[in-house]
Structure P
């Protein structure tokens, strides 16, 4: 009888252990990094702590598989099919400066196109925070020859950057039944990693219209490319009223101001 009692206890215990093991494996599969980045565990802790992060196909990052120019890597970020997106963060896992930019799509579409510097091949990721506090993640690997973050800007080499600092070029065009605005801002966007050149970059951009409606705020950091180009997409149901106003500043307090008529 004692022997039979031990056998009856062991079978349920084994079943419980197998169930726990299966659940643990499934949880690991759901939370593991689809890009297999060695830095992901530390980056998740650094940027999100205990907040929930889910890998989600609604968040899309479009970039070349191999960058032709490590100092100007074109990237498009878009969030499609998610409601109540309040913030989007973009990082490059293996860059010496990981945080690229973050933006807040007030009345604009939760999408942004720009260019960044890559020091080496790296995952480039976007994280969209919805109103419920969940971060939805997407990304892709971009191969790069390297040196994008530690090389001086071309404007520094020519010595002409101060003559055009913070000048803005902009134009509108139609895209997918809505308006797109592309702006180019003349700025060296120095990372501080090139010898003898201190950090000097645009810190914030704000997009609004003449009625006072706010469309987007963009906080930019050192990895954004020199003379940055940004493309903003407006919602068809919330088009700009009158001209679009762009304002901002760099980390030395130099102002950016532009009025873009439609």
Structure Q
């Protein structure tokens, strides 16, 4: 005959067994940015891969955001070999996932701007070919409102005249690395402003003259209006941009 004590003891044994069965990777290292949202961010956007907080992940952003709609961010990952993909997360944004970057044949460095709703850690997580996520980041203070404000283009009503236009520039360097800067006209609406649906660039490809994909970027709602991106490409001349937004509009441009 089972008694309440027997049930309690059986439950305790089961709980202990489950704890012993947990893989080592389930234990997260202490978060140097001390974010309450980090465990959820890791599980949702980085999956089950091992995480290490790595000082080689260099993240540059202002300590205080002057404009919550345009917060400049840059990362440099050149000290980390064999990078498979890069994920950028703003922990406390209502839409945390910012972009994913696949640096196939470009330097693992990227510059862009994002919208922030409040003070938050901005994290850059680089996954290497062995599946390990190398994570770095910094806190940015923001006055708020970046994600819930309508875009300037949408509120002015003339955004459709320039939608998808691309401006580009290339700076050749003496070390053989070309810095490519491009701006794509797009409202990048988050869907959080009253009466304005979600409308954002979804995917961009940087290709060489032969059509080989050098890099791919998945862009999400928190990227700033009229996204400005900067790549670094070694030893190539002549580039093309292709992409789409979440409504199926095509982005096609030649980088001159």
- Identify which of structures P, Q gives the largest calculated value of distance in nm of label points 7 Å out along Cα→Cβ at positions 219 and 235. Q
- For which of P, Q does helix-only ellipticity at 222 nm (-39500 (n - 2.57) for each DSSP H run of 4 or more, over all residues; to 500), calculated from the coordinates, equal -5500? P
- Work out mean count of other Cβ atoms within 10 Å over residues 83-90 for each of structures P, Q, then name the structure with the largest result. Q
- Note: Rg and Dmax of the Cα atoms in Å at 23.0, 94, derived from one of structures P, Q, originates from structure P
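No value in this document is a laboratory result; all are computed from the given coordinates. It should be emphasised that the depicted structure is a prediction, and the values quoted were computed from it without experimental measurement. Cβ atoms are built from the backbone, for glycine too; each structure is taken alone.
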